[in-house]
Structure I
């Protein structure tokens, strides 16, 4: 498993540092924002889905409702950005969804 970091900019102009892990990847036991992504040949990412959880390891599992659709869209990577609180994670999630308009985020479009 390869671990790198990548920065993603939200609609607000804020930048968020993500820990990017190639699949298969295990989520950490922390509060934060997660991203299902597809790595491009140039090293950037297509953002397929963005979500948040107060405990990433309990939310990002094999039964996640967007995992199978993300894999069908070519998901290669799990991204994780860690937050001090669930309310901060919600702000980051909404900021990134507004900026990236991920294909699988239909609740915030």
Structure II
């Protein structure tokens, strides 16, 4: 009987550790009923997931959620003088087309 599932390509990861650390890891793996390899892979996956979640998820307190929602619901403030001048300059340079980049010669710090 054949199956349609493709073989999963596997990669090898090696690590050199002091003997005492290996013995400690083997003992911990044994206590969980896992092989050393299973234990190391599971620990690495758990750590990677925690890091990735921490970097991808922003957690807010209830107070901060309320403040954020209030800011989003509030009407926008009018632009300050510097921003208004920049907007006016962009409008003039782009001919009023919001999809067109402004044509300008590069300044020395842009190069």
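Supply the structure label, taken from I, II, corresponding to Kirkwood radius over Cα pairs in Å, for residues 32-95 alone with the calculated value 17.1. Value 17.1 for Kirkwood radius over Cα pairs in Å, for residues 32-95 alone corresponds to II out of I, II.
Have a look at I, II and say which one yields 15.6, 50 for Rg and Dmax of the Cα atoms in Å, for residues 16-63 alone, as calculated. Derived from II, not from the others. Out of I, II, which structure matches 21.1 when mean count of other Cβ atoms within 10 Å over residues 48-55 is calculated? The value was obtained from structure I.
When you work out mean count of other Cβ atoms within 10 Å over residues 8-15 for each of the structures I, II, which one comes out largest? By mean count of other Cβ atoms within 10 Å over residues 8-15, the leading structure of I, II is I. State the single structure among I, II that was used to calculate helix-only ellipticity at 222 nm (-39500 (n - 2.57) for each DSSP H run of 4 or more, over all residues; to 500), giving -6500. Only one of I, II returns -6500 for helix-only ellipticity at 222 nm (-39500 (n - 2.57) for each DSSP H run of 4 or more, over all residues; to 500), namely I.
The value 6.2 for mean projected area of the Cα convex hull in nm² was derived from one model only; which of I, II is it? It traces back to I.
When distance in nm of label points 7 Å out along Cα→Cβ at positions 24 and 56 is calculated for each of the structures I, II, which structure yields the highest value? Structure II comes out on top.
Coordinate-derived values only; no laboratory data. Please read all numbers here as calculations on a predicted model, not as lab measurements. Cβ atoms are built from the backbone, for glycine too; each structure is taken alone.
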